[in-house]
Structure I
Amino acid sequence: MTERGSSPTPRAALQAGGLRPKKRLGQNFLRDTSVLPRIVKAMELGAGEQVVEIGSGTGVLTEALLEAGARVTAVELDDSLLAMLEDRFHDDQHIRLWHGSALSFDPCIECEGTYKLAGNIPYYITAPLVRHFLENDCRPALLVLMVQREVAERMTAAPGKLSVLGVSVQIYAEAEIVSRVPAAAFYPAPKVESAIVRLRPHLSGPATENTDTFFTVVRAGFSAKRKQLANSLSAGLGETREVAVTLLDAASIDPKLRAEDLSIEDWKRLTSLWTAAQP
């Protein structure tokens, strides 16, 4: 096992194993170790806390988490990288490797009690992965994720710039951007900046009782996001425009607004009224 504090760079580690980053898996490995303390600090770790790390790669963040005293379950899909992790950490009793897609990882089975989630998340899996864990019966106590900066901004957006992703995150958690990370911090360097985003799940669970109905209404509202809300809701819910206008008026929402303008509370109120109006 490589001694902690003398870790090879991701590029060197990959080259030593005869490997290259795989574009189809969205692999961009963090090479700037000055970013690691920011991630670890954002995790708010106590000694012995359980962390699930998504996409451990060559083990750069994994090692930083172990050094911070965490017990790590490293989730890795790539067979070759898993073998590299096995070789690097084979005699460390505080890490467990889990091979497969993070979307198949069941924390109710794999985790013992409270855990936190960390990882450098490829763009193509960001939205489904966040929903997978935030909607889970065994939700993490905290999520600290490296994502594309644009995605982080959508997660943390205020009314006026909200998207389905923003609503989907904020109904479950408080979201904040901890730090921006330049493209040059990765190997290979992506075309866009990244950001560290911290999600703190609401203690009482989702901020709505019926999430299925809630998201039915939200998706209807965003189904034609450039249209006025009365029109997009009408089309998305299969109602007449008159019914949509009546619903919005009852919720004290201007029918001429667009979906991005509504707050989480607006969506909750609208969902409640639409549910009550169903036969």
Structure II
Amino acid sequence: MFGVPRLPFPAYPVGLLLAFTFGLALVRREARRNGLDAARITDLGVHLILLAMVGARLLHVVADGDAGRYLQRCTTQRPADCLAVFRFWEGGLVFYGGLLLALGYGYTFVRRHRLPPWRVMDLFALALPLGLTFGRLGCHFHGCCFGSPTDLAWGVSFPAGSDASWAQSTAGLLPSADYASLPVHPTQLLSAALNLTIFAVIYGLVRRRQHFDGELFCVFGLLYGGTRFGVELLRADARGSLGPLSTSQLISVLLVVAAGVIWIMHHRRGIAPAQNRVE
């Protein structure tokens, strides 16, 4: 069993900052290699980052069941805290909310500027798993997105007062949140490792043998959707659900299906990648 140390800096926003920095740098580099306007793609990337934050926060508030809690903190808590809903750096972002909003805006952007849509999506399919790796490391040290209790050797214990301690004390597993949490599955580290693996597969293998524009996005959708569904089975933090599936599991299923359908359609149409990439 391993303990999670308290860090002298806000790990969650630092993780997000690293995710956006490395992701955007990779997108710019790949844009040049693909013969695209790097400045235009950078503009798109910045817009998508901002919108992704909004979408991720919205889905957290709506789907995770926290709308009532934020409303209570604004209306009945004294002193009132009406700005709590905006403090995303304290945790509370759902990746899929950001992805969905970013996809909608990205579609209008590439149409307006006459960019090749599938090639642009491939750029961000490379950046997403790399960015998610840093983001999940931030989650780990912040203490959100924690797993269910486990006796396995890889279990981690979060400090007293952490989200895991509060959840376990509420469930009667701990006398109070003043105790360190029981060992839990390291879901954040598992997610980080899986996302880094997805990045390595897409960047090191699929990218070098790409058959059609959009293939990298399809591979990301298939791999990320499948692994995210599995990791959700080990999580114990409060999340929204629809029947037996969490919100993220439901979207993961839809993502895998969509990626599979796009893959089949592109293969049938024989869409080949452009020939103006610069190695």
- Message: Given -20000 as the derived value for helix-only ellipticity at 222 nm (-39500 (n - 2.57) for each DSSP H run of 4 or more, over all residues; to 500), which of the supplied structures I, II does it correspond to?
- Response: II
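Once relative contact order in percent (Cα under 8 Å, 6 or more apart) is calculated for all of I, II, which comes out largest? Can you show the working numbers first?
Values: I: 15; II: 23.
Max of relative contact order in percent (Cα under 8 Å, 6 or more apart): II.
As an exercise: distance in nm of label points 7 Å out along Cα→Cβ at positions 64 and 264, calculated from one structure in I, II, equals 2.7. Which structure is it?
Structure of origin is I.
To test your reading of the models, identify which of I, II gives 0.90 for FRET efficiency 1/(1 + (r/R0)^6) of positions 176 and 192 (r between Cβ atoms, R0 = 30 Å, to 0.05) when calculated.
Details: I: 0.90; II: 0.50.
Computing FRET efficiency 1/(1 + (r/R0)^6) of positions 176 and 192 (r between Cβ atoms, R0 = 30 Å, to 0.05) on every structure in I, II gives 0.90 only for I.
Read the figures in this text as sums done on the coordinates, not as results from a lab. Remember, it's a predicted structure, so these values are computed and weren't measured experimentally. Cβ atoms are built from the backbone, for glycine too; each structure is taken alone.
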